[in-house]
Structure formats: structure tokens, C-alpha cells
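Pasting the structures in now, so scroll down.
Where a number appears in this text, it was derived from the coordinates with a stated rule and is not lab data. None of the values given here were measured: they were computed from a predicted structure. Cβ atoms are built from the backbone, for glycine too; each structure is taken alone.
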Structure I
Amino acid sequence: MTEDRLVNRFLRYVTCDSESRFELPFCRLIEGELKALGLEVAIDPVGPQCGSDGCNIIAKLPGTGEPLLFCAHMDTVSPGKNIRPVIEDGVIRSSGDTILAADDKSGVAAVMEALQEIVEKDLPHRPVEVLFTICEEIGLLGSKHADYSKLTAKEAVVLDSSLNGCIINRAPAMVILEVEIQGRAAHAAVDPKSGIHAIKAAADAIAAIPCGNVDDNSTINVANLLAPGKYNIVPEKATFQIDVRSFAEETLQEHVLMIERALSDACDKYGASFTMEQHRHSDVLFVPEDSGIIQSLFRAYEKLGVQTKVERTFGGSDATWLNANGIAAVNVGTGMAGAHGVSEHIAVKDLHTTKDMVLALATEV
């Protein structure tokens, strides 16, 4: 342990396991610390809807002026068990066999430390609301199912990106397509002509579907092609998933129609059939650069001497569901790097900058 309370808090958090769907110990830790600070704490029991043993945590600190919401997620990707962080030359790293869990416990730690500083020093502050979510890493599930009736803030900062000073104000709409191609089984050696080859139909369809950056505002990806069965049987079924994202809803739907045509053409060619289920992951996120929350962030970062930039991302965050529920939310960086891998790390100075940014926003009255 060090003499740096924020660092010690972060180390305490990352060594409390909370892989997605198994967040309960960390939820209880954060709940206890918030209550110890005197905040009004409410448990948001979304665990059953997310397939998790955990819960979202909502907390409020009364103040003067317009309320501001801070949001971060408590779950981590794997390998996230028995994390052993090390500090080298001012940088906190994993030991190399697990993630570090700076994604997103750097955000949680920054918010918690700023709250403690406000309470201890009795600093003037605006009303502060906190939403710590579960199951963000597996589909933004905690924020999707959150009870927004318990929140009053109309502006929010989500702390779940990389570079300090980077403000993400745009993210795409996203759908996941579940495709099943139905062929007909037959013995591949004795009677192959009686079969309808589902993999061949799937391959033709996939070959006709562009992947990657298909235009300036859209991406498509095909994954998880499966056709289990015996090696000597013409495969009767093939399944795969398609991730479609676009910053324009109209363009997104055009891509979905293009994919449907490719599936129809391929199945017609082989005499197969298909079903395609569309699952909505998220809607378009857009917060104008002249909005109040972004202007507040500009002032906070300027005060800290941090260069700022506003960007868009093709990735998702809890900001999407906050916006869908009437809260103007942007995603900001905490300084974490190498997220989702065993090389994940964060500089101590970036952790402090993030805490200072939260403090500056909360005390802007």
C-alpha cells in the first residue's frame, strides 16, 4: 500500500473480483462505502434481468443547483479473477496473467474519491447523482434495465474511455442479426444430390456481405459461423451472427435490407431457406458540442490544464442508454490503456486527473 489514498482505493477495487454476472462482492463493497460517506443509497435490482448476482447502485448527494450524474460500470471482462496489481514507475499494471480492471474501476475510484473529498472538506457542490452499473461488458445490460425514475439529473458524464480530455459525444445505432440457414441433410457419399448444403448457402451469403468500414458512418461484421454435425452428412443447418452499426438510422436499415437480399439470393441458389432475427442493441447517441455538459467539461479540463477534443466512436457505453432515457450523457477518458487485455495499465497521474475532473464538475456551482 502507498500513502496515496486514491491509488489505495483503486488497488482495493481491482482486487475485488467482479467479472460480468458475478459482481455482487464489489457491489456490496461500493454500497458500504457510499453509505459510510452519508449518501442516500438505493439498490437497483436488475440482476435477474441481466443474469447476474449483482445490482446497479444509485446514490445521491444533495447540493445546490442543477444535478449532475456520474456513471461507471462495476463489471469487468475476463480474466478478471485474483488480480494482482503492480506499480512501476508511476504506472499501475496487471501482473500479466489477468486484466487490471481499470476498465472501469478507474472511473468508479475517481468518482468515489471525489465524493469523499467533497464530504470531508464540506465543499460547496451541485447535487450529485451516481449510477454504478453491472453487466456493461456483455451488452450494456445494467444501464439498459436501470430504474431511471430514481434519477433526476438531465446531464451525465460516463467515465469509461481511454484518454483524459477526450469527450465522446457520438456513437452509432447497433443491431445484432441472428441468422439461421436451413438446408437438408443427406449422406455426403451415398446420396449427396438429395442434400441441400447449408454451409455452402451461408458461405455465398457471407461472401456477398461487405465487412469492416463499409462507408464513412457504418461498420458490419460477420462472426460465429456454426454448423455442427457429422463429417459425412450434408449439413442441414448453419447459423451465424452479424453486427451492424451506423451513425444514421436510415443507413443502418439500408444495410440490414442489403444483408437480407444477400441471404435470399444465396438460399435461392441452393434451394435453402433462412430466418433472420433482429435484436436492437442501442440507438444513435449524439450530444451537441455546444451542450451544457460538454461546455462544463471544457471548463473543467481547462482548469486542470488538460487539452480537450470531442470525438465519435463506433464502440458502445452506458451513455447510450442514459441518452435513450432523456439524459444528455457523454463518455470521457480516465487514462486507462490496453483495456480487455493482460497488458492493461493506467498511470497514477491520469487517475488523479480523472478524480480532479470529477471534483471540478461536481463543485461547479
Structure II
Amino acid sequence: MEFGWDLNLFVSDFDYDLPEDLIATEPATTRDGSRLLVVRRKAPLDHRGFSDIGDYLRDGDILVVNDSRVIPGRLLGLRSGGGASEVLLLEEVSSDPPRWTAFVRPGRKLREGARVVFAPGEFEAEIESVREDGSRVLRFEGAAPLRELLDRHALMPLPPYIIKARETRSPTTQADVWRALDRERYQTIYAKTEGSVAAPTAGLHFTPELLDALKNRGVATVRVTLHVGAGTFKPMEDGRVEDHVMHSEHWEVSRETADRINAVKNAGGRIVAVGTTSVRVLESATDTDGVLRAGSGETRLLIAPGYKFRIVDAMITNFHLPKSTLLLLVSAFAGRDEILHAYESAVRERYRFYSYGDAMFLERKEM
């Protein structure tokens, strides 16, 4: 436990029933056309559109967004011995030669020395080693720099449930349409620093026009960086929450961002985190006196009910998977009972769930 939370929490206490047809497999028609469920202290739930988010922000508040950019890192190819293969890039090991860690399928066929061809005569890779966690280290060979080859041949690393649902519904007819759509919509409009293997999805709802409108209302926006890592795909196993091993993710906070956030806090404004990733950056970089420190590092912070928030006052987030660390985080922030009640309401009202789904605005529960 990095900062502490209640003991005797069980993963099974953070479960809920979700009809499969409420899982969003494609984005809303427009970014800010998604719905917004508002959860405030001592107030009824509000059901709004995301474009109404400004009604719940105040002059003097500051939005904190995660500017990490998603790597187009899902590669489909053929093994040298025949048979389809899939590679999901995780983290760069070296740039010359280009070497990356990756998850691969089928694992039993892709051992050390195996080769995968993504574009004959243009782009392929060799598996150099197999790591203890099952990931591989791949060395890439190609007729152009790796980033160009990824832009040309790779897909966005969508969550597995989206890929499965799409393949079930229309395995080929919509493939090209979705590929182009995902390149645009599975990336925030302010994405800048490349390094994530999944999108910080709470930010997908913002448009330039909406951010400008908020600025005109006195709501500033600043950036932090947290690269979403491989652990985002790791489910929690049933049992005690304290037994879950949290993955490490790299974060950065600039001096300018730290100074602006601290000034807003001191002036009585609210720190509004856009997404759980921004929450984890801010809480990891804030000291026990509530002062945000500039810098960078790795965080394994697990936030669960009982955690004492240091700096974040409100947050914007999507709806999260049952029995996940993200559901624990929002339960710690707004209250477990309040969150599960809100999720029940969202199911009744047929909100769209998960990465391409609708959003929530949460006020922090009273300490």
C-alpha cells in the first residue's frame, strides 16, 4: 500500500451486472455527443449530455488532462511457419535496432527465434526472448523507420471486448471504416507524448470548441502525462484487494503545471482530473502537505476505499469494468455505495459503458 486504504476489502465487493448490449463498441457520433451522469454530494443524480459539463464547473476551477498519446501498436501478421499471429506492442526497449516488449498470440507458437511477417519484403520481426510474465522481446526489421511502418500497417490497440464484438457482428465489411475511425477517435484531441498502449478514455469526449467554451467561463486546462501500460489489461483476481499487484506506469508533471495547479488550490479553486490516469499522476506527485511537486517517476499507486485524497476535488471518468482497479478508484473517490447506485441507474437509463462509452462527473465525497 503506497498511501494506505482500508484493509479487508474484497474484489467481489466491487461487482455489478451489466447487459452485454450496453458495452460500447464504437464512439458516439460526435465526441461531446456522449451522455453525462453527474454524481454530487447530497444531490440527486443528474442525467445530461457531455456538452453540458460546463454547468458543473466553476470559474477558477482547473481541468487536468493526460496528454499521453496512444501508440498504434496492434500488428497482424503470419508466422514464418504459417498461421496467423497477433502482436501488441507494450514498451520500447531500444531504438537502434528497434526492439519492443509485446504480448503475442498464439503464445505457444511464438517462441524464441520465431519470426512474424507483417508485410512481405517490407516489415517483419523476430522474437529474441520470452519474459517471465509471458511477454516477448521483439526485434523489428523493415524498409522504413519503425514509426512509419506502424503508421502504415498497425491498428489502434483497442480493448479485446471491442475487437471480439466487431468480429462477431461484421468481420470484414466494416474493417476499413473502423480502422480510419479508431485512428481519430481512440485518441484525445490534445494527445502529444507518445507512450500509451490504451487511451485515457475520459478525455475522448472533449472537442476544441468545448475546451474553448470552458476557458471563456474561467476554467483553465493544464496537462500531465501518464503512459497507460500493459497492466491495464490485467484483471483483478477474486480475493482480497491488498493481494493485487499493481502495474507500474510512467508519469510526468512539468514545473509550469505544478505551479498553476498549486496556485488554483491556494486560491480556492477545484482541481478537476480528467480520467483515472490524471488522478493517479496528481496523487502520486502530491506530498503530504497537499503540494503538487514537478518531476517524473513510476507509480504503482492503488487507490481503494479508505484512501485519503491529497489534491483532487472532482473528476470526469467513464464507466469501468466490474472488479477492476478503476472501479475501486472511483469508489474511493465518491463512495462505494454511491458509485454502485449510480451504475445501477446508468444501466436502467441505458448508458453506454467502457472505453467508447458515456461519461460521469464525480465530486469527491466529504473527508
Structure III
Amino acid sequence: MIYMGVDVHKSYLEIAQVDDEGKLRSRSRVVNTPESIDELAGSLDPGVKVAMESCSYFYPLYNRLEDAGVEVKVAHPLKVRLIAESRIKSDKIDALVLAQLLRLDYLPTSYIPPRETRHARDLLRHRISLVRQRTQVKNRVHHLLEKNGVKTDTLGYSDLFGKGGLQCLRSVELPKLERRILDMDLDLLGYLNQVLKRSDAELARIAWDNHQARLLMTIPGVDYFTALLLLMEIGDIGRFPRPGRLCSYVGLVPGLHQSGERTRMGGVSGPGNKRLRWAMVESARVAVRHDERMRGFYERVKRRRGDGKAVVAVACKMLKVIWFMLTRREAYQSRNEGRYGVKLKSLRT
């Protein structure tokens, strides 16, 4: 058996291969291009196992090796402490260490979902990025109006960026330069809205074809976007043997630091999947308004610990419910059939 460690960089791949006894068989450096990757994949011995560290540039190599039927493991960068803490560190050493850790079965790996899941996840993340860009544009518009003494609350529109509000913004009197800047931002806002509509239509189609997404949409506060985000970021629910593990992965469990007789509880804003944490907190705020079960739990926690911690507690409770739903493949028991029907209808319009 041959074990190959690959230290992936933007412009090249540093490779080390060892045998069953840990003896170095070969070293090489390959240019990180599609042609070189194809040549590398075609030259590998049958049965070779490959380890590489997760980084921004590993997917082209991973995809090509996956297509070639090669067993590939991706190392978790924060857990490969031997590489991170080496006093003498080089690309050659990193590649060799990856190969040796793979041979000894000590390689801490990152979960890489199937390609179809990765594609949907990339689309979801791109949509999140587009929404952030749109928010930045809206904030610039508000700042420009305030700088020029225009009070948005006097314009008469509850939604300044709705159809009527946008028409009003096109006619607001401003100095010549500010008027041009505002028009450019409004044009950019219109383009982002069009792109987001196309993105939403694609995501709605994916959600309609996904039984698990429709299952999660039975939860008050979870729409098709949140359902897909949960599924694509979580991946295989079997990775989490208990609901608490899922909450920890998302980052909804307070941190704990214990030393001797001292114990300190931290917040929930540290490690974890920040996209899911944000989505679950937003969903929790909706759920407490439409789900009696979650609203009662929220009120009990709020009386003791305040609004913020109560919302996080609801988000964590919802995530535990989601774990059971995905594990047992069951719909939410307290679902509102009327609201669920509206959600399903939105997928077909």
C-alpha cells in the first residue's frame, strides 16, 4: 500500500509517498494546473491512498482524484497539530507528515459532502454573499440621504426600497454629485435584486425536489432557504450521534473552561458554523411568534435570563428537534398545516 501526502498551494503541489513501513518512496513537486492534476491522477498506482490539508485550493485536486476512484482524506487544518506546532516546518515536511499520519490512521479529517451537496451549498453561500452586498448598498443609500438632510421617515414609505419607495428615491432632490452616486447605487440595487430572484428560483427548485427540505419546512420559522442551508451545511446527520453534538457543531452551546476548582462558562459566539448559527437564531425569532410550544419555552427562559439568551435557547431547542426529525424522518408534530401549505406553494411560483 502506498500513502501519499499532498501539501496544496495555489501554484504547486508538494507530494510525498511512503509505503506500509513508513519508508519514503518518492518526493515530487507538481504545478497546480488542471493538466498537471489530470496527469498526476492518471499516474497513481492502484490502491494508493491520498491525504491533503483543507485549504482554498484543494477542491480541483480532490474532485479529479474522486473521479478517478482514489481514496482521498482531507485533514482538518486546526487539528493537525503536528504540522502546526513543528519547529522545523517546510512544504516537504508537511507533505511527509500528512502521508505518515494517513498510514498510521491518526489523520484528523474534515467532512467533505458529496459533490451535489457541495454545489447546492456553494449556491446558498453565494446567495448569502449577495444579500450582504445588497444590505451594504441600502446602508450607503441611508447614509447619503442623512448626510444631505433627507429624513427617510418623512418620505411616507414603510419600505424605502419597495416599488413606491424606489420611485421616490429616483426623484429626491440632491446636489449633482450625490444625485449621480445615488442613481448608481439604485441601479446596483436593482441588478442585485434581479440576481437574487434567479438564485431564489434555483434554490426553490432544489428544495421542491428534496424530501428532507420539505420535511424541515413543517417547522414554524424554517423556510426553504433555511431548510436547504441546514441540510447542505450539516451533510450526513449520522455524523452527529446525539443532538447535543449538532448544537455544538453549530455553536449554540456555551463554551466551558475548567481548571482546578474554577469553572468559567463562555458565550456562543466562538467556534461553530456561523451561517447555521445566524440562520437558527433568525428562525427562532420567527418561531416564538407562530409556535405555541416554542413561545412558551421562550417566555420561561426570558423571565430568568433575558431576551437574547432566551432566543439562543429556542434556537438550540429547534436544532435538537431538527436532529430527531432528520434521524427519524418525521415531520414536525406541532406544524401549522395552513402555513406549511403556503410555504410549499411558494416553491412552485
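Odds and ends about this structure:
- At a computed 0.20 (FRET efficiency 1/(1 + (r/R0)^6) of positions 17 and 281 (r between Cβ atoms, R0 = 25 Å, to 0.05)), which of I, II, III: II
- Among candidates I, II, III, the computation of semi-axes √(5λ) of the Cα gyration tensor in Å, for residues 137-336 alone that gave 39, 23, 17 used structure III.
- Which of I, II, III yields 41, 16, 14 [semi-axes √(5λ) of the Cα gyration tensor in Å, for residues 41-160 alone, calculated]: II
- Source structure (of I, II, III) for Rg and Dmax of the Cα atoms in Å, computed value 20.8, 65: II
- Answer label among I, II, III for the case where helix-only ellipticity at 222 nm (-39500 (n - 2.57) for each DSSP H run of 4 or more, over all residues; to 500), calculated from the coordinates, equals -6500: II
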